[in-house]
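Values quoted throughout were computed directly from the atomic coordinates according to the rules given, and no laboratory measurement underlies them. If you're wondering where the values come from, they're calculated on a predicted model, not measured in any experiment. Cβ atoms are built from the backbone, for glycine too; each structure is taken alone.
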Structure I
Amino acid sequence: MLLKGKKALILGVANERSIAWAMAQVFKQEGAEIALTYSGDAIKKRVVPLSEELGCKIVLPCDVGSDEEIKQLFIDLKKHWDNFDILIHSIGYANKEELSGSFLNTTREGFRVALDISAYSLIGLVKEAQHMMNPGGSVLTLSYLGSVKVVQNYNIMGVAKAALESSVRYLAWELGSKNIRCNAISAGPVKTLAASGVRGFRSLLDSVGQMSALKRNITAEEVAKSGLYFVSDLASGVTGEIHYVDAGFNTAALRLPETTQS
């Protein structure tokens, strides 16, 4: 098993459709011990039953918008683990009204919230986590193509994901001397709770399924399997990378109508 004896802290499980949940399942199958977090009572009601299904004994609160709660997370985690190996950051948030219409209507507060929760939270978590992470450890976050290409209605989340990807590169250099790696997976659209907030998401999903190289959409499990590679020793020499798991969609520039003749 690729993760036998490893401990993984996973943030971002919201329900059974979450990419973070798919990672928790795959990592558990490969021998990892799992700790999960939740933010708020509504998410806790979903996460606790999932943790029981997985046999996960550590479920801790953490609102990543609070430095105090981030610090408390690792104080609480220390009561269970002296150290750990894997940190999964599968978190992104923007106010729903920012995810439709004109990008020019982005509000100052909407900008602040999206960048804080979706990008700064990774930095804040790593700052506290590094002291508990074993050499050879791995930090992995989730991004999206909207960070480098314009995706209609993704708006401020695209800017936040661009900041997240840049943070991955800077963190990779900061953590390198500790032999801790930091990477990101840029996943294709998946039907998650977060994705449902983007206006026109169903049309986006259909379009990507038609235009991708594999002529389909990807699954959360496929993202999780790539995540397994990044957090395992198979990727011991890989850091600062943004890896696409989107059925090849990111390689496309233009698709001609089926009736077009050469």
Structure II
Amino acid sequence: MKKIIFVLLGLVVSLSLTIPAFAHFQMIYTPECALEKGGKIDLKLVFTHPFEAGHTMDMGKPEQFFVVRSRGENEPKKTDLLQTLKPITWTSLTNSGKAWETEYSARGGDHIFCLIPEPYWEPADSFYIKQNTKVIVNVGGEPGKWMEPVGLPTEIVPLSKPYDRWTGNVFQGVVMLNGKPVPGAEIEIEYMNHKPLLDKNAFAKEAAVEAPQDAFVLQTIFADANGVFTFGIPRAGWWGFAALDLDPDYTYKDKKCSRDAVIWIKAVDMK
């Protein structure tokens, strides 16, 4: 009997080592980040696994959601959007989870959308996850201050304009904790491989690409001694960058909390 138990335990351990661990990614999704003219845009806030359109986690009410608009040399203006959020249910290929949506009237210049979510308890790892997230939308090609920090506790500040990337360009950013660069920060990268269907609050079933092996689903790079990372963009579409556990001593409700920073960018093909 003991021998059978040991064999079963060994099998469980073996299976656990072969199951791929895909990354949690907080999304702020809107279809385009470079708009020709202003107007209303849809925004979806979803906590999920974007490459696989996999398990979607339930989001609590965000702590903060705001936009910083800048245009030319004008002083950036911050607008609180928290009260505009409406709860929705987002459907992935494996389940449904609680998410949020809003609508925003975008005008000329840069719009830096920023989310500070409620920490998410990950029972599989026995710690919380808190991913402060940014996406930058430009209207009309009017210059703004996309390269300036907005003051999030954890933040990826772009060093490359995040809304003018052609396929084949590189994207650079600096990882920051409390306004200071984080040397050697670990950054996970995922491609949004399933199109979000805004009218259905769901991912499309069809994948854009097929990963040849699980390591290609979630890519990992490290920042240099100045907190700077560089990534070559191989395909058009949305790419998410998550700098992990930037404040190792940070806790929430007396439990460890991985304090991450996320930014999304979109690349387009030359035609």
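Among I, II, considering only mean count of other Cβ atoms within 10 Å over residues 39-46, which has the greatest calculated value?
II
Here helix-only ellipticity at 222 nm (-39500 (n - 2.57) for each DSSP H run of 4 or more, over all residues; to 500) was calculated and came to -2000; which of the structures I, II was it taken from?
Comparing all candidates, it corresponds to II.
Which one of I, II has Kirkwood radius over Cα pairs in Å, for residues 87-198 alone, as calculated from the coordinates, equal to 14.5?
So the calculation was done on I.
Match the computed value 0.25 of FRET efficiency 1/(1 + (r/R0)^6) of positions 95 and 143 (r between Cβ atoms, R0 = 35 Å, to 0.05) to one of the structures I, II, and report its label.
II
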